[in-house]
Structure 1
């Protein structure tokens, strides 16, 4: 069983880290969806039910965000609905103060992933990574902790690669 838990974590790690290297919302959401479903299974197998529930509903949330953004529809109802669901599930799966970390992380990403602006999505996701790093350190899943450390780096690289380059481009001169 230990090997299955670790393999799931490593597969989720890979999907989670590469997700921020996609320039468009679609690629980010689809990779994050797969990563979160894999981590949900890993958390459940480890008995970390708060983290498992948060990642399970987040995978579904990401699929909805992907579809809504693709259709150019408002994500606000999904943000509000999933935020309420996260709070309820956080209460129901309460394992002490440590449960606040995945709840806070998922509330942050529920707002950020619902944004159509990829730059804001990346920036607002940064504090979520810090919450998950702390949670994973407490429950002892190194793959997930390492994923969030790498995700921090991946977000910063993507911000430089996609967003700072845009800001540095000089305006076109009229002929």
Structure 2
């Protein structure tokens, strides 16, 4: 018997094992229309065909929000320029477009890539609970400290906690994987 077929079979098996497991599908983000930091209407169709990261924050938070926004700022610097970032407010009563614009400047947001959104509490609550499965936007200001990675088809493909070792590194790697997926 020839050794070559066994070698090739082993090599193929090892190659198959080294492929990363596909990212899960946690559900579809429904269409939405909210208000951006510049006061314009932001329609989710602007994200169609783009890989993006979402988080839920509020601007006067003294807890995890500045840390989350700092991670988003790092993503903006380190991730491919095609990656979009979206921060949803959990405090729409206070987070007006002007307040969001000021907050965006604090984190050097390139608003061509990173959008801060506010709007009706009911719409934000729908996104926080039903779409992203993260939290209610109900006036308590209790919110998730996870980021959600969304693919070009609007499907949530991963969650990343600020408490993990390197959420930015993992998000960047997974975003690149999604960018490389065939459409």
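Values quoted throughout were computed directly from the atomic coordinates according to the rules given, and no laboratory measurement underlies them. Just so it is clear, the model here is predicted, and its values are computed rather than measured. Cβ atoms are built from the backbone, for glycine too; each structure is taken alone.
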Identify the structure, out of 1, 2, from whose coordinates Kirkwood radius over Cα pairs in Å was calculated to give 17.3. 2
Suppose you compute helix-only ellipticity at 222 nm (-39500 (n - 2.57) for each DSSP H run of 4 or more, over all residues; to 500) for every structure in 1, 2: which one lands on -26000? 1
If you rank structures 1, 2 by distance in nm of label points 7 Å out along Cα→Cβ at positions 122 and 154, the highest one is 2
Supply the structure label, taken from 1, 2, corresponding to Cα extents along the principal axes in Å, for residues 74-113 alone with the calculated value 35, 16, 7. 1
Can you say which of 1, 2 returns 24 when relative contact order in percent (Cα under 8 Å, 6 or more apart) is computed? 1
